[in-house]
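K.L.:
Scrolling down, you'll hit the structures one after another.
Please treat every number below as a calculation from the coordinates, not as lab data. From a predicted model like this one, the values you see are computed outputs, not experimental measurements. Cβ atoms are built from the backbone, for glycine too; each structure is taken alone.
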Structure I
Amino acid sequence: MTKELDWSRWLGPEAAPTLAEQMALVLRLSVPAILAEVSSTAMNYIDSAMVGSLGANATAAIGLVASTTWLFGGLCIAMVTGFSVQIAHLIGGGRRAEAQSVVRQGLMAALLWGALLSLAGVFISGGLPRWLGGAADVCPDSSRYFFIYACALPFVLLRQTAGGMLQCSGDMRTPSALNILLCTLDVVFNTLLIFPARTVTLGPWALPGAGLGVAGAALGTAAAEVVTALLMLFFLCFRSPALRLERGVPWRFERSCLRTAARLSLPLALERVILSGAQIVSTRIVAPLGTVAVAANSLAVTAEGFCYMPGYGIGSAATTLVGQSIGAQRLDLAKRFARLSTALGVAVMSCMGVVMFLAAPWMFTLLTPDPAIRELGAYVLRIEAFAEPLFAASIVAAGALRGAGDTLVPCVMNLVSMWGVRLTMAAFLAPRIGLAGVWLAMCVELCVTGVIFLIRLLRGRWLTHAAR
C-alpha cells in the first residue's frame, strides 16, 4: 500500500517542471486526500442520519458539545503539525535519518499529549453540557457522548500523528486508504451500537443491536479509531521506506526538534483554543434559540462538510509540496505549488457550493425526519454556499503556509476575523433573525478570511520567512 512521492528530479537547483507536471503532482497528492476527506464527511453524514433518526434531542446532544470536540481535535492537529512539517522539510532536503528521529519524538509526544487531553476531557465531561446552556433533557446524553470521546483521544492523536507523517513524506495513499477504512468501520460499529435492540444483518451474519443511542455513536467511533490507529502505526513504523523504525536511531527527545515543534505548533494551538472558544460562544448564542435550532445548526455543519472537505484534502497536498520544496531550498517551486493548489481548491469548492445550494433540501431529508429541522437547516445551508470560493482560498492557503512553517501570522488573521466579524455579527443578528443570523455572520466572516489569506499568499512575505 505504501507509495511515497518521488520527485527528487524536480528538486535540483536547475530543475524546472512544467505547469502540466506541477498540476499532475498537485492532483496526485490531492485526490487520495480528497477521497479520504469526502469519506470522512460521508461518515459524519451517516452518523448524523443514524442519530437523527432517534429524534431532535439525540441530534442536539451531539451538536451541543461539537464545538468542544473541535477544540480538542484542533489541539491534536496543532501538535501533529509541529512534527510532520519538520519531516516534510527533512525529506525534501534528503535528511532521512533526522526524519526518522523526528518520527520517534513525535510518537512519544503524541502519547503524552493524548493522555493529558483525555484526562482533561474526562474531568469536564460531567458539567460541560450545562456550561454550554443545554436543555435538561439533552445534557445526560451529551455528557456521556463527550466522556467516551475523551477516552479515545490518545488513539485519535496517534492516528493523526502517523497519518500526518506519512503524508508529509509523500505517501498520501496509505493514510487516505486507512482513513476511508476508519469511516467504514465507524458506520458498521454505529449500526450495531446505536439502534434499539434488534437483529442487524450484515451479509451472511445476523448480529444483535445494542440499542445504546447517542452513547453507541460515541462507542462506535471510538472502536473505529482504535483499529485504524493501530494500522496507521504499523504502516508508519514497519512499511514506510523513509520513516520506518530502524536500529541505531535512539528513542529520546532532542531540544532542537522540540523547539521547532513548539514554534510551529504553539501558534496553531493558540489559534485553535481561541477559535474553538469562539465556536463555544457561538454555541451559547444558538442554544437559547431552542432544540430545533441547535439540531439544525449541527446537521447543517455536517452537510456543509461535503463542500469544504475537498479543500482540506488539497490543503494537505499543499503542505507536503511546499514543505518538501522549502526543504530542498526551492522557494520558486514552493511559490508555484502554493498558488496552483489554492487555485485548484477555489475551483473545486466553487462547484461544490453550487451543488450544495441546489441540493440542500434533499440533503436534509437524509439527515432527519423532523420537518422543522429540515426546513431551517436547508435555509441556513444555502446562505453558507455563497462563502465556499473564499472559504477554499483560506483553507488551501493556510495549508501552503503551514508547509513553509508560517503559522503565527495566519493564527492572528484567523483570530481577528473570527472574533471581530463572526461573533460580533452573530450576537447582534441571532436575537433578531434567529439561526439565519448566525449563518449569515459565518458567511461574511469566511469571505473576509479568504480575502486576507489570499493577500498574504500573493504578497509572498511567507517565502522570506521560509528562507530565514
Structure II
Amino acid sequence: MFLSVFDVFKIGIGPSSSHTMGPMSAAVRFLDMLRASADAAPAALRVRLHGSLAFTGKGHATDRAVLLGLLDYRPDNLDVDEAEERIAELWRTRRLHPAGLPAFDFDPEADLVFDFGPPLPGHANGLVFQALDRAGKVVLSEIFYSIGGGFVVTAAEREAPAAAFETECVGWPYPFHNAAAMLRMARESGASIAEMKRANEIVVRSAAEVDEKLGAVWAAMNGCIERGLSLDGQLPGSLKVKRRAKAIHQQLLRERGANSSLPHVASDWLAIYAMAVNEENAAGGRVVTAPTNGAAGVVPAVIRYYLDHCAGAEPAKVADFLLTAAAIGGLIKHNASISGAEAGCQGEVGSAAAMAAAGLCAVLGGTPEQVENAAEIALEHHLGMTCDPVAGLVQVPCIERNAIGATKAVAAASLALRGDGQHFMPLDNCIQAMRQTGEEMSTKFKETSLGGLAVNLPEC
C-alpha cells in the first residue's frame, strides 16, 4: 500500500490507534455500508471484538470507540463533551439514530461482545459487525481488521494488498516500494527523500495544500507536547499512574544554565517531550499517529529536540522531517507491520524510532544513503521488543518506552551522519527481520497483556 504522509500522520485521539481510532472508523464504515445497501433494513446491530481487541479492549477503550463510531463520530472530528452526552443517552435508551438510517436497537452491554477465543484469520485485531432485521436474520455482515496506525480494512481488502499497491502507485513519479528502490530513484533523480515524497504528494493535492496540512500536523504534535508539559495529576485506569512530564520539565527549567548541568541533560529534554505526548495519549487526548498512538511521542519529541537543541535548526525544515519520516514509515508498513498486535512493540516504537532517526538525519544534512542508514540503525536495535501493556493500558511501559525510543533515534541519526552511508545491513533486510520476528513471536507478547511485564507486577 503506497501511503501518503497524511495517512502515516493522522490527527486523532488516544489511547490507541489500532484499538481506539481503528474500531471507531470501522463502525463508521459499517454505517456507511448500511446507508449504501438498498436491501438492508436493520432493526438491531451486533458487534464482536476478537483477538487483541478483546484481550486489551477495555484498557484501550475499544468499547467506547465502537460506540463513538456508531454515533457517527470519526477520530478527527470528535467533540468530547457532546460525545459523552450521546454515549450516556445510548446507554439509557439502547437505541441508535444514525443519519440516513432508521433507528435501531443496540444494547452496549449485550450487543458489544468481547470474544476471547482464537483471533480471526486475517489479523490479531478483528471486528465483526452484523445488522439484523426484526426477525433476527442477519441482513448485512462485515469483518474489519484494524491493522495499526488507525488503518482499517475489510477482510476482502486484507486479502489483496499487492493489487491495491499496484493500483495506488499509478501516476506517482517515485513509486518506491522498498528502500533499495528509494535509494536508486534518489541517485537517478538527484532528489532527496523528502523531495521525492513531496512530488508524490502533489499528484493528488496542490503544493500549497501539502504545506498547509504538514503545518497542521506539526501544530497538533507540538500542541500535544505543550499540553502534556502543562498538566499533572493521575492518568485514568486501575494502575493510578501519575503524570511526570510537567514535574521533570519544571526541574529542567530551574536547572537551565547551571554550571553543574550534565551533558546528558539534553536527553532528559528529549525524553520529557516524548513522555508529554504519551501521557496525553494515555489520557485519551488529541494526538497524531506517528505511525501509531502507542508510539506517538517519538517523532514529535525528536522534532522538538531538533528545533530547541540543535544549533542552526530551521523551522521550515520540519516539513522535510515529516516527509522523510513518512517515507520510512510507509516502507515498514508495506513490507512488515506497524501493529503491536501483529509485530510487538518493535512494530510501533521501533518503526517510530526509525522514522524519527531518518527525519533528523535528513534535516541535519544527511544524504539519502545516510538517512537510510539512520533508519536501519534505529530499527535494528528495537528488534524483538514485545508489546506487553500492563492491565491493557497504554501507560506501562509505553510512556517511558517512547522516551527511550526517541533517544535511540537521535543516537542512530548521529552515528549515520558520522559515516558515509555505506553499512553492512540494508534497511530492507532489517524490515524483513522485523516481520519474521513478529510472525514467530508468541501471541502472549503481542498486545494481549498475557505475558512479559503485563504479568510480572509488583506485589502489594
Structure III
Amino acid sequence: MTHRASPSPLEIRSIDYIPQSERHGGLVSQFTLWLSANLQITAIVTGALAVVFGGDVYWSLIGLLLGQLIGGMVMALHAAQGPQLGLPQMISSRVQFGVYGAMIPIIAVCLMYIGFTASGCLLAGQAVGQLFGIDDAVAIGGFGALIVVVTLLGYRVIHGLGRIASVIGVLAFLYLFAQLFATQSIESLLAQRHFAWDTFLLAMSLSASWQIAYGPYVADYSRYLPRSTSMFGVISAVGLGSILGSQIAMTFGVFAAALAGASFAHHEVTFIVGLGATSRIAALLYFSIAFGKVTVTALNSYGSFMSMATMVSGFRRTVHVSVRHRFYYILAMVSVSCLLAVAGRHSFLQTFESFILCLLAVFTPWSAINLVDFYAFTKSRYDVPALSNPDGRYGRWNKTGITIYAIGILIQIPFIATSFYTGPWVASLNGVDISWIVGLIVPGFLYFIFGRSSRDRAPSELVLPATD
C-alpha cells in the first residue's frame, strides 16, 4: 500500500520506510529543530551542574564545549543515516543486533525517553503553574496532554514547532543574558581559574552525555529528507544546531549558578523568571520556558513511540502501525512520565544529574557499534524488507553485536562515578569519570575487528520495498 504525501498535519507513516515520493524538507529545518530542542531550561540546569558540583566558570565552560563537540559529532553522524535509509533510527539497529536482538538497546532507549520526558513535563509544568496560578501537578498533566496531541500529529508539526521555538528561544536567551549581566560583572568569575581533572571531566561528561543521548532518535527527524541530500550537509546542520543551542543554554546555566548560588539550585524556573523587569516580561519568560519544552518533549515522546513500535513489530513481522495504536503508545508513555514528574518534583536536580551520567554507559556502546557498522561496513547497503523478517538476512539475534554491546557496558562499570554508583577504579583516578570515553573506544574497536561479517550480510546495494 502506497501512502501519498498529504498536506494534512497528521502523519500517516511511523516506523515504515519513507518512499522518495513523500520526501520533503531541507537542512534549515534540521538546524532550527535541534537549535530549539537545546535552547531550553533542562540544558540550563545541565550546564549549572558543572558549577553546582564544584567546577569554576572558566574551566566549566571549556569542558562543556569540548564535550559538546565530541558528543555532537557522534549524534550528528547518526542523523545522516535518516535520508540515506528513510527509516527511524532504532529499527536500523536490527542490522547490528538482529531483528529480536535490537530490543536489548531499545529497552534502554525507552527508559531514557521516559526520564527526559518526565524532566520536561516537570520543568514546563512548573512554568505553566506559575503562569496560570495553578498547582504544579495539574499543570504537569495539562502539559502532558499537549505533548500527546503534538506527538500524535507527528513529523511536520514537530518540525514546524521547532522553527517557531528557535526564534522564541533566541529572543528569550538574548534577554536573559542581558539581564543577568546587567548588574553583575563576569570578569572576576572568568579570572578564577582553578583547573581540576574531576570537575573538568564532569563538565565534559554532562555535555557529551546530553548530545550522545540524542543519538538513538536523531535520524527519526531527518528520515523524510530526500535521499540526495548531502550527508555532510545533514551532519553540519544537525550538529551545529545542537551544539550551538546546548552551549548557549549551558553557558547561561554556568553563569546563573555561579552568580546566584543557592538561590538557583532547586529554584531554576523561579530564578529565571525573576530576571524579568516587569510582570508582563515575567509572564513571557514563563511562556518561553513552557514553549521551549514543547519541542524537545515531543521529540522524546515521538521517539518513544518509534522505539516501542519497533519492539512490537519485530514479533508481528510488520512495520505498519495504525493511528489508533500510535495514540495508545504515546498516551501510555506520556502518562508514566507525568506520574514520575509529579512524584519526583521536589528532588529533581540531584536525581537528574545522576540519570544523565548513567545514560552514557548504555548509549555510548550502541552509538559506537551503529556508527562503525554504517560508515565502515554497510554504509547505505541495507535490505529494508529484511529488517522485518526474523528469518531473513539479519536473523533473530546477532550474537557478535550483542556480545560487544554487553562488553561495552560492563567495561565502563569500574570507571562510573555518580551518586547512584561509584566504580572501584574511580578513586585511583582522583574521582574522574572516564566511563563514556571507554564506552566509545572499546566497543567501537571490537566491532571494527569482529563485526566484519556485517559487510558479508549486506546486499550489493540498498534494497527497498516494492512501493518505492
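K.L.:
When relative contact order in percent (Cα under 8 Å, 6 or more apart) is computed for each of I, II, III, which one produces 23? Could the numbers behind the result be given before it?
P.N.:
Numbers: I: 23; II: 18; III: 31.
For relative contact order in percent (Cα under 8 Å, 6 or more apart), the value 23 is produced by structure I.
K.L.:
If mean count of other Cβ atoms within 10 Å over residues 362-369 is computed to be 21.0, which of I, II, III is the source?
P.N.:
Numbers: I: 18.0; II: 21.0; III: 26.6.
Only structure II yields this read-out.
K.L.:
Ranked by FRET efficiency 1/(1 + (r/R0)^6) of positions 18 and 90 (r between Cβ atoms, R0 = 25 Å, to 0.05), which of I, II, III sits at the highest value? If you can, show how the numbers build up before the last one.
P.N.:
Values: I: 0.40; II: 0.60; III: 0.95.
Top value of FRET efficiency 1/(1 + (r/R0)^6) of positions 18 and 90 (r between Cβ atoms, R0 = 25 Å, to 0.05), among I, II, III, belongs to structure III.
K.L.:
From I, II, III, which structure was helix-only ellipticity at 222 nm (-39500 (n - 2.57) for each DSSP H run of 4 or more, over all residues; to 500) = -27000 calculated on? Display every interim value, and only then the final one.
P.N.:
Values: I: -27000; II: -15500; III: -22000.
Considering all the candidates, the number was obtained from I.
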